[in-house]
Every structure is written in structure tokens, then in C-alpha cells.
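Each in C-alpha cells, the structures are laid out below.
Since every read-out is calculated from the coordinates, none of them should be taken as a lab result. For clarity, every value in this text was computed on a predicted model and none was experimentally measured. Cβ atoms are built from the backbone, for glycine too; each structure is taken alone.
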Structure 1
Amino acid sequence: MATTLFTQNIIACIWDFDKTLIPQYMQTPLFRRYGINEQNFWAETNSLGKHYRERGYHISGEIAYLNHLLTHVLSGQMAGLNNRILRECGADIEFYPGLPDFFPASRGWVKEKPEHRKHEIVLEHYIVSTGLAEMIRGSAIAPVVDGIWACEFVENPLQPGFLQQKELSLSAEAEIAQIGMVIDNTTKTKAIFEINKGSNRDSAIDVNSNMTLEDRRIPMQNMIYIADGPSDIPSFSVVKKGGGKAYGVYNPDSPGEFEQNDRLRQVGRIDHYGEADYRLTSPTAKWLRLQIHKICDRIVTDREAAVAAKVSRPPRHLSDEAARPPRSSEKQTEFLRE
């Protein structure tokens with residue numbers, strides 16, 4: 001008997017990280033720990049492409065800052081940097097008002113109405129970032145999210161011939177040496193499709209597999225993507241095209257970010273925008289709550305319509321009143337009506 005893979009009663013809020021959940025770049029605590037001039041680091045990173053082209057090299061802009069971090073490690077300016085230290089620095093990340101409490105509190109929104117509880121609707125939160133996964137995992141928000149996609153480093157890379165070794169040597173003084181995972185503004189959309197299809201929960205499902213819409217774990221129309229600006233246009237577009245919602249946030253102290261979000265809404269890239277304030281009384285929290293309730297209502301309508309379409313009404317006995325022939329007065333009434 002054919003059956004669908006998932007019940008599709010899950011809603012997903014998918015979040016960018018830097019300038020969306022936090023006012024700064026997440027690497028700030030890392031640079032502070034090693035005494036690195038943050039402004040100079042980013043200025044050098046942004047000019048790497050130009051300088052390498054002058055030397056005849058072509059470098060992907062998405063990995064430039066990761067390579068520059070590794071160069072700092074190799075040069076000794078960030079000697080000993082490893083994933084443990086990245087996690088420790090993540091604990092110093094400061095969030096916008098209302099976080100991380102907003103995440104667990106918002107999960108209760110899908111249980112506020114009896115009809116939503118009846119269909120066991122669930123809200124999940126995911127972070128998809130071009131930042132560093134280990135720093136996010138070490139931050140205060142990590143325990144209240146359902147999944148994290150971000151860049152990762154490899155410590156002590158395997159050496160040539162490692163397949164022939166029976167035992168692999170481990171160094172007690174681990175240090176990041178290679179890029180293990182890159183998430184850029186384009187590959188963020190792959191993470192969205194992994195959430196959509198459920199491949200992040202079931203390894204048997206490949207993100208490139210052809211799946212019907214009704215077989216996907218979280219339909220696009222059950223998603224809200226939240227981010228801070230133009231770099232997230234690919235993700236905004238994917239979610240909106242699938243029927244989901246896109247929301248832009250801005251730092252209230254930055255007029256430029258406000259104007260940027262206003263332009264995004266004018267050209268239809270986002271549905272709405274507001275301050276990066278996640279206290280439950282803020283306009284941003286209220287808008288997200290409203291949209292989540294609307295998605296819940298649609299899930300209920302769709303599921304109950306599906307039940308009605310697939311379940312026929314059982315046969316019933318005719319009542320005595322229905323089977324009784326009409327009396328003469330009733331016949332006269334019927335005649336007059338005709």
C-alpha cells in the first residue's frame with residue numbers, strides 16, 4: 001500500500017547568523033583572544049582576490065576568509081587554534097535582545113490552539129551560516145536549535161598512505177590545517193533543500209533525489225527564512241518561490257541596513273522586515289508569530305481536507321420519518337410548491 005514518507009506537520013524557521021542573530025561578526029571573540037585587528041583582517045580578506053589575480057591565481061571569494069584564518073595559524077599569529085578553542089570563543093558571542101529565549105518560547109506558539117495540538121504541529125529552528133560551525137556550537141543558542149550548517153576546519157589531516165596504516169597516530173596538540181566544509185551564500189540553498197526533503201534526518205534520503213512534493217518532510221510553504229540582507233537573496237528566492245515566507249532584519253542603530261531591507265521588500269525579495277529584536281513583545285516576534293499561526297491554520301485545513309477526500313461516509317439507515325409517505329396535507333403543500 002502506497003504511503004507518504006512524512007506527515008508534513010512541521011514548520012521550520014531557518015536563520016542566517018551574523019547580523020541576523022548577532023549584531024557583530026561571530027569571529028570578533030576569536031580575534032580578541034589572539035589580539036588580531038579585526039578591521040584589518042577583513043580589509044585584507046576583501047583584497048585577497050585582487051592581489052592573487054595580479055599573481056595569476058584565481059581564488060574563490062567564499063573561501064577567502066577561511067584561507068586567511070589558516071594563514072594566520074601557519075604564520076604563528078593564531079598558533080594552536082583548534083576546534084576546541086573555536087567552541088570556547090563561541091561562548092562569548094553576544095546576541096540580539098530576546099535571544100536565545102525566543103527559540104524555545106516560539107515553539108509553544110504551535111500549541112496555542114486546540115486544532116493545532118490535534119494535528120501535533122511542531123516548530124523547528126535551523127541555522128544556515130557562512131560563519132564557523134564550531135563557534136555556533138559553542139554559543140548560547142546551540143542547545144535550542146535543531147540543526148546547524150556552517151563552515152568547518154579539519155585538524156591534523158590524514159597523511160598519504162593512511163589507508164595502509166593499522167593504527168593512526170593522533171597528535172595531542174591539534175591545530176586546524178584544512179578546510180573541511182564551506183557554506184557560502186549559494187550553497188545555503190542546498191541546506192534548505194536538505195531540510196525540505198528530510199535528508200538531514202534520514203541519511204537514506206539524498207538531497208539530490210527526485211522526491212514528490214507530498215513526500216518531503218517540510219514543504220517550502222511551511223518555511224520562514226530570516227536574514228539581514230542582499231547576500232541572502234538566493235535563499236530568500238528559493239523559499240518564496242516554494243510558497244514560504246522571507247523576513248529581513250536590521251540593526252536599529254544602522255540607517256543603511258534599514259534602507260537595504262526596504263529596497264528588498266520593494267523589489268519583492270522579502271515579505272516584510274523589522275528590527276533584529278526578538279523579545280516577545282517586539283514587532284519582529286509578533287510578525288513571526290502571526291505567520292506561524294497562519295501556516296498552522298493552513299496545515300490543519302490541508303490535512304482535514306485530505307481526510308475528507310479519502311474517507312467515504314458510511315451507509316446509514318433511513319429514519320422512520322424519512323421513509324414515511326407524506327400525508328394528504330403535505331401532498332397539497334408539495335403540489336402548491338410545484
Structure 2
Amino acid sequence: MRVLSRYDIGIVHQVRPLSVGNSRAPKVVVAAEKGTYLLKRRPRGRDDVERVGLAHAVQKQLAARSFPVTSLLATVNEGTTALNVDNHIYEFFRYVEGSRYDGSAEATREAGRQLALFHKHLADFKGHDEPSPLCFHDAVLVRRHLRLISADKRTEAARRMHAVADELLLRYEKSCVRVNQLGFPSWKRQVVHGDWHPGNLLFEGHKVAAVVDFDSIRYAPAVTDLANGMLQFSIVGDRPDPTQWSAHFDRGRLFEFFNGYQEITRLSERKRYGLIDMMVETMIAEAVLPVAATGFFGSHSGQAFLEMILRKTKWLRRNRRELREVMLARS
């Protein structure tokens with residue numbers, strides 16, 4: 001209530017927890033006299049004042065251009081959208097009703113279209129274009145963590161982990177080299193979302209009603225967002241336990257997402273050619289960091305999870321030529 005008292009929302013009728021997204025970023029839905037709202041506490045590591053300010057400036061520019069984002073509310077006295085209470089940063093939004101991604105071709109293409117519009121609306125955003133350690137491409141941090149995982153060979157389990165990490169490092173290195181040879185270092189950098197996946201989009205029918213979670217905003221070539229989106233919307237999770245997922249991706253959803261993006265922004269041939277390798281890079285990067293830190297990915301064995309990632313990178317390698325040819329043909 002001490003946080004809520006800083007906002008002009010009238011009498012608070014109900015506060016209930018919302019268990020979605022990052023568990024380190026607790027959220028509650030607030031029903032009040034003047035409407036329904038979402039209160040979110042930024043997770044540690046994503047609560048730097050400058051980073052939060054950048055995310056809020058991005059959301060304000062998107063809102064001004066009628067892009068579907070949730071409205072930020074400012075505090076009454078300070079007029080700030082990033083409230084610091086007890087060394088925690090809070091954000092307060094108008095609550096948006098919406099349904100989850102249904103896996104349909106229409107919703108998948110719409111997700112790709114909206115990502116392209118996101119990039120288009122922010123192409124002229126003025127901020128501090130500083131190198132981001134969060135970009136998955138050619139990252140020292142990813143290599144360091146893969147080598148850390150593979151360093152221990154004392155037990156049979158450690159030797160199996162070593163073999164998996166070494167093979168992932170080899171695949172990561174090869175993909176980095178291929179993407180750099182296509183000209184990645186010279187590609188224009190701009191603000192990207194950094195976490196464009198189904199859980200961060202709310203739908204009304206097959207249209208995006210709101211894009212949420214700007215915690216991973218960064219500067220990078222826009223095509224990195226596209227590669228991550230293609231990965232997130234086409235990955236096949238066909239069993240409750242992700243360590244048992246099949247190796248393949250859903251080709252239909254992969255191409256629908258790509259085609260939706262291309263409706264708004266036509267990519268150069270070089271960028272289209274590099275997308276599959278960037279999918280490999282982002283998949284390895286997202287898996288290895290938590291495994292190196294804890295030995296687990298969520299509640300799952302780190303070794304079993306990395307073995308699943310390896311199976312999926314092998315599928316992408318085997319099908320890279322076919323996937324590229326389809327995307328190169330759709331110019």
C-alpha cells in the first residue's frame with residue numbers, strides 16, 4: 001500500500017498476485033476506483049536507473065506512434081514512472097486484458113509484423129548507443145561460460161557435460177564466424193526488444209493487443225531480434241519436460257513469423273542468409289548462462305537441457321540450406 005499510495009488511482013478495492021513471467025519480478029493486479037492496474041517490481045540486475053529510464057522512453061515513443069504497449073503511470077508528487085522504494089524499482093501500468101498466443105499461422109505472422117513495426121517506430125530513437133553485453137552474437141560471456149562448464153572432467157557425469165559443452169562451443173564459434181563474414185559488425189544498431197517471445201505478447205483474436213516486458217531492451221542490429229523471434233515462435237516443445245523435447249522446429253511457424261516481418265521490412269540477402277546461424281547463437285547463449293551459474297536450467301538438469309539444445313542445433317545445421325533457400329526466395 002505504501003507504493004500504491006504514490007499514484008492517483010482512488011480507493012484500492014483489491015490486490016491479487018499475478019504469477020506470470022520472471023519469478024524474480026513479482027507482479028500484482030490492482031483493482032481501484034479509477035481502473036485496473038499492474039504493479040511490477042524490477043528484478044535485480046534489471047533495475048539500473050538508466051536502463052529503466054531507457055525502457056520507459058522507448059515505451060513512450062511507441063505509445064506516441066500508436067504501437068500496442070501498456071500505458072505507464074507516473075507518481076503524483078515526483079512525476080516519475082520508475083518509483084524507488086526500499087532500493088527496489090517499481091513500475092505501474094494500466095492493466096490490459098488479452099489472451100495468450102494460440103500457435104495459429106495468423107497469430108504467428110502478426111507477431112512477426114509487430115516486431116518489424118517495433119523496429120520501424122524506433123529506428124530514429126535517440127539514446128546512448130553503447131555496446132551491450134547482453135547481445136547473444138559473438139559474445140565473450142557465452143564462450144567463457146561454455147568453457148567453464150567443460151572445465152571439470154573428474155567424474156563420468158562431468159566428462160559427459162564437458163563433451164556437450166565443447167560441441168556447443170564449436171557450433172557457436174562456427175555460427176559467429178559465418179555471421180561476421182556476412183558483415184554483422186557494420187550492420188546498423190538500434191533499440192531492440194531483446195526478448196520477443198510468445199509470453200511477452202497479449203492477443204485479441206489474432207491481433208497483438210499489447211507487447212509487455214521491456215526489461216531486456218538493448219542496442220543491437222534489428223535482425224538479432226528477428227532471429228530470436230523466429231526461434232521462440234518455431235521451437236517445438238512437445239512434452240512437459242523440456243529436456244525431452246524433439247529436435248525439430250515448426251517450419252510453418254518459422255516461415256510465417258519471417259513472412260510477417262518481411263511484410264513491413266525487407267531484409268537484405270546477407271541478413272536473410274545469416275538468420276539460421278543467429279538462431280543457433282541465441283539458443284546456445286540463452287541456455288548456457290543459467291547452467292554455468294547453477295548447474296540447472298530452472299528445475300531441470302543442466303546436462304540434459306544442454307543435450308536438448310545440442311539436438312536442436314544439429315537439426316538447424318542439417319536443414320540450414322533448405323530453410324535459407326526458402327527465405328532467400330521470399331524477397
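By the measure mean count of other Cβ atoms within 10 Å over residues 35-42, tell me the structure among 1, 2 with the highest figure.
Going through 1, 2 one by one, mean count of other Cβ atoms within 10 Å over residues 35-42 is largest in 2.
Could you figure out which one of 1, 2 the value 0.65 for FRET efficiency 1/(1 + (r/R0)^6) of positions 195 and 243 (r between Cβ atoms, R0 = 25 Å, to 0.05) was computed from?
Computing FRET efficiency 1/(1 + (r/R0)^6) of positions 195 and 243 (r between Cβ atoms, R0 = 25 Å, to 0.05) on every structure in 1, 2 gives 0.65 only for 2.
Upon calculation of semi-axes √(5λ) of the Cα gyration tensor in Å from the atomic coordinates, which of the structures 1, 2 produces 53, 24, 18?
1
Who wins on distance in nm of label points 7 Å out along Cα→Cβ at positions 203 and 267 among 1, 2, i.e. which is largest?
1
Of the structures labelled 1, 2, one was used to calculate helix-only ellipticity at 222 nm (-39500 (n - 2.57) for each DSSP H run of 4 or more, over all residues; to 500), giving -15500. Name it.
2
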